[in-house]
Structure formats: structure tokens, C-alpha cells
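What follows is calculated from the coordinates using simple rules that are stated; it is not laboratory data. This is a predicted model, so every value here is computed, not measured. Cβ atoms are built from the backbone, for glycine too; each structure is taken alone.
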Structure I
Amino acid sequence: MPEKCSVADARQASAVGREVLLQGWVRTRRDSKAGFSFIELNDGSCFDNIQVIADKALDNYESEIRHLSAGCSVSVKGLVKESPGKGQATEVQAVGVAVHGTADVETYPLQKKRHSFEFLRTIAHLRPRTNTFGAIARVRNCICNSIHQYFQENEFLYIHTPVITASDCEGAGEMFQVTTLPLQQVPKAGPDIDFEQDFFDRPAFLTVSGQLEAEIFACGLGRAYTFGPTFRA
């Protein structure tokens, strides 16, 4: 019975001989005249792909595997083997490839080339699949983990400060207002807006400071710190 495995683990030499289930998306596919296909598979667990060898003997080889393109979502069952190729310790000999979702090769925006940040901003739902955003996420994760570790080792309490506030936070910056009032017909009480009909019962904003709440907890509990997000207009 294959065990679920990440691409990062399957790429390790110690994985040779394991029957695994890999789940991820296709980066590239190329076909061999010998009657099999090389599928480069990634699942976000590492920068590098793992090479999957899909033989023409597979039931869905002609109907699905040979039509796989960048972005297709698949599950691969197979045996991890030592790879003769350079730059990779292992590869997977597939015994089954299940296609969960296809991607139109003409319209799928992430292709095997460099993309500008301006372009990646237009496809926020896909950009975490790129190495650049994967690197950014890993660096931020490492930094945040180190900060948490330092404060936890020194007996600080991690505080979740409010995102929405009715305070102007010492005039720290222009604020984004938050309201449930219908903007197309704002209720009035005389010349002023009737905030009593708002969810918050008063003007409310995205906070520009987590410091005020952190100070309250520091006064009450001692050592405190926060990663609370703040918003500056």
C-alpha cells in the first residue's frame, strides 16, 4: 500500500524503495519515442520537482497522461527509484496516475519562463506556485518562527491585537474606515451619518497600531508581544 509522501521527502536518497503516493501539479511533461513520458511534478514542499516516469502500459496513458500540461493536478502512485539523471537522487516509476484537474495549455498563465512581478500580481491565486513567491514565503516563515522562538524562550506572551478599532491610535496615520452601512444610501440623523445603525454603533477603522493593545496586556500580564497586522492608508 503506497504511503502519502511529499516531493521533498521523495527526492531524498533514503526514499529509494518506498511505494509512495504523490499529489501535486505538473510543471512540465515530455514524451519519449521509447513509449513513456517524463512528468516533472511539484507540490510546494520544495523548489525542485521530482521526475515521474509514466509508461505507455498505464490504462490512461493515451487518453490523459499524454495530454498533461503545466498546471494539471494529479495523484501519482509509484515506486521511488535511484535516478541515473544528474541533479536528482531519485525518480518515481509510476504504477498509476490519476488526473484531478486539467489546465488549458493556451490559457494557463504559468509557463516554463520567468514572469514579472507586475504580471504575477494579476494571478494572485497561482503565484504561490512560483519559486519566487515560494522563496519569499519560506524566508518570512523562518524569520517569524525565529522571532516567536526568541520571545517564547524569554517568557513573553503572544497577543492577537484587534484589527478593527474605534480609536484613532494617537493620530498615527490616515485610516481605512470599516462600515456595514449601505454606501449607496447612507442613513442620516439630521446632517450627520447615523452610526447607531452601523454594526459597530460608532465610526470604526482598520487599526494603524497594535501598540495600544499590546501596552494594555503588558501592564496586566507583564511581557507581551504581537504580530498584529496594521493598515496605513
Structure II
Amino acid sequence: MEPIQGAGGVIVPDPIFMTLMREICDKHGILLISDEVITGFGRTGDWSGTRHWGVKPDMMSTAKGITSGYYPVGAALMSDKVAEVFESDKTGDAAIFHGYTYSAHPVGAAAVVACISETERLNTKINAQARGTQLYDGVKDLAKKHNIVGDVRGGHGLMVGIELVSDQTKKTPLDNDHMKKVHQKTYEFGAMVRLGLNNILMSPPLTISEGEVSQILGALDEGLTAV
């Protein structure tokens, strides 16, 4: 399940909620579909986001990390329970009408095989977990130093959201001009970050080094200081 994302950045799902949702779906015969487009293939520090809570979805939507962006590919993964319905059908009625012009493109398929092979060889989820912790803890330290940081969200792999405010008590969103100033100064000190309203959203490469994370934190410190 992809961590919920909104104006406030990244919110990690409650583990009790995840488990309860699986139980409710099983009880009422509902398929549980996990959106792992962002979180799949190591981003969260595990092979998929749902693995952090021991929840197995019935279907999973994936993209992005499946080819690391080298080729545009999306894939729908299905559990044995779902696949069995189609594979065991004798009537010919069981079918998924999802064949399109570029489906199963040989170049895309080759990119998937190559990327997954390299992802497994490098075991990038381990680095994502370690560097993600470094980034998250570093940003939490910055929050203690800068009163314009209203909240820090993340804690699972290389995804961190920083909410910037002009008033911590009222959680008043930092205005656009000041957000641009933070962005520009952070860039000048060596890190390009993405803005989402009054938030800084970061999802750096899974191969990022310890030194590069330190550079990001240093640049963020300068960007926040500018305001």
C-alpha cells in the first residue's frame, strides 16, 4: 500500500489500519489492491510497501521502479488466488480485457528483466533503508533548529516530506514567495528538491550515498536558514 500523499507530504499508514483492512476485505470477499507505483521495488526499504506490515494484497499496480525510469512500463501483479480464477476457467468466460497496442512490448519487457536483475544484484532496498533513515533523522534534526518546519513525514525508506509553515501553532502554510526562496537557496548549495504547495517532497535515487544524503541535509539547512 502506497503511503498516503497529499498537500502535507508523505504520511505512513497505521499498521493496525493495514491489517484491519486486509481482514475486512477477506471477510466480505473484497479484493485488496495495493498501489505500489511509487513504493515498489525497494523505495520503502523493502521490496514493496505492504511488506512492512505483513499484508499481502490480491492485486498490485506497479511502475516507475520496475524499470527505474529507463523505459515507460506499468504492470499489474496478481496473487495466486486471483490468477487461479482465470487459469482454471474451462468456460472461456474468464478474461481480462487489457490488451493494448503497446502491451508486452519486447523492449519494455527487456528493460524490466534487466532492471529487476540489477536491483536484486545491488540489493538496493538495503541502501534505501539505511540512507532513508539517515535522511529522515537528519531532517528531524533540522526541524528542531528551524521553526518554519511544521512537520516531517516519512520513516520508511527514501521518501521524506517536510511541511513548512509561517506559524507552528496555527500550522499556517508558508507562502509561495518564501517557498521559492527556500527552493532556490537549497539549489544553490547543491540539492534540487521538489515543492508541493508548502511542502518539500524528496524521493532520491535508491543508490544514493551517505555523503550525498549529507549534502542534501546541508543544502536544506541553508535553504531553511534563508527564510
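Before moving on, here are some points about what is shown:
- Mean count of other Cβ atoms within 10 Å over residues 34-41 derived as 22.5 - corresponding label from I, II: II
- When distance in nm of label points 7 Å out along Cα→Cβ at positions 82 and 178 is computed across structures I, II, the figure 4.5 traces back to II.
- Distance in nm of label points 7 Å out along Cα→Cβ at positions 106 and 130 - highest-scoring structure of I, II: II
- Comparison of I, II by mean count of other Cβ atoms within 10 Å over residues 138-145 - largest value held by: II
- Mean count of other Cβ atoms within 10 Å over residues 18-25 - highest-scoring structure of I, II: I
- For helix-only ellipticity at 222 nm (-39500 (n - 2.57) for each DSSP H run of 4 or more, over all residues; to 500) computed as -5500, the structure of I, II it came from: I
- Comparing relative contact order in percent (Cα under 8 Å, 6 or more apart) across structures I, II, the highest figure comes from II.
- Comparison of I, II by mean count of other Cβ atoms within 10 Å over residues 42-49 - largest value held by: II
- Taking distance in nm of label points 7 Å out along Cα→Cβ at positions 26 and 186 as the criterion, the top-ranked structure out of I, II is I, with the highest value.
- Which of I, II leads on Rg/Rh (Cα atoms, Kirkwood Rh), largest value: I
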